[in-house]
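*Asks:* The data blocks that follow each hold one structure.
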Structure P
Amino acid sequence: MTEETSGKAQQFAALRAFVRAYLNQDYEDEYGTPAAAARAFCEDANAEERNRVVEEWGAFVASVNGLSVDEVNARLTGELGSGWSIRDVRELKRVTLALETSAK
């Protein structure tokens, strides 16, 4: 792990935990969609955990704005440990909406 990657992992520690637990390789079998996984997380997590993940997800999405699908997937799978890979960057917005709506 490079120093830059290590720093990003620390910056997104709560997000990384969410992604590894809910957007892992089994997310489709368990939740069906990434948005459904996000809603399940919000049901399971306490308010502090939800708020932290919403905040870190927003920062992550902002940090990948303008990147290609392949570049976003490299960040999702490499830095965050996701089992989910996007096919279209609009999928990020669906997860954002699920997190923001369910976290309230």
Structure Q
Amino acid sequence: MKGGIVLNEKLVERTVYIIANAGDSRSCSMAAMECAKSGDFEEAHNLLSESSEALHRAHVEHTQLLTEDAKGENIQVSLLLVHASNHLSVAEVTLDFVREIIELYERR
């Protein structure tokens, strides 16, 4: 890369792993909400479980990076890593809100 910083390939892979799993989590959450809208609560809960599992995978990787950074290991912060952290946060909030929305649909 001319005049720039070359990102560590392994860190890029780990970062993309966070983005992919957080994205899967968000997608499953949104699909669960759509199922609940149509009254298919069993599928909605299955999708919430899938969302939670994907979120967990992303969270574990993110926590490992934070732990390595706290130990003084050189974790190169890039826009891509910031993007991954943002995706993780959005997926967490989406799952929380969708759980609440599904509970409201179930009460109707």
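None of the figures in this text is laboratory data; all of them are computed from the coordinates on show. Every value quoted in this text rests on a predicted model; they were computed, and no experiment measured them. Cβ atoms are built from the backbone, for glycine too; each structure is taken alone.
*Asks:* Once mean count of other Cβ atoms within 10 Å over residues 27-34 is calculated for all of P, Q, which comes out largest?
*Replies:* Across P, Q, mean count of other Cβ atoms within 10 Å over residues 27-34 peaks for Q.
*Asks:* Work out distance in nm of label points 7 Å out along Cα→Cβ at positions 35 and 59 for each of structures P, Q, then name the structure with the largest result.
*Replies:* P
*Asks:* 21.2 is what came out when mean count of other Cβ atoms within 10 Å over residues 19-26 was calculated for one structure; which of P, Q is it?
*Replies:* That value comes from structure Q.
*Asks:* Assuming -20500 is helix-only ellipticity at 222 nm (-39500 (n - 2.57) for each DSSP H run of 4 or more, over all residues; to 500) as calculated from a single structure, say which of P, Q it is.
*Replies:* Working through the options, I get structure P.
*Asks:* Can you say which of P, Q returns 1.29 when Cα Rg over 2.2 N^0.38 Å is computed?
*Replies:* Q
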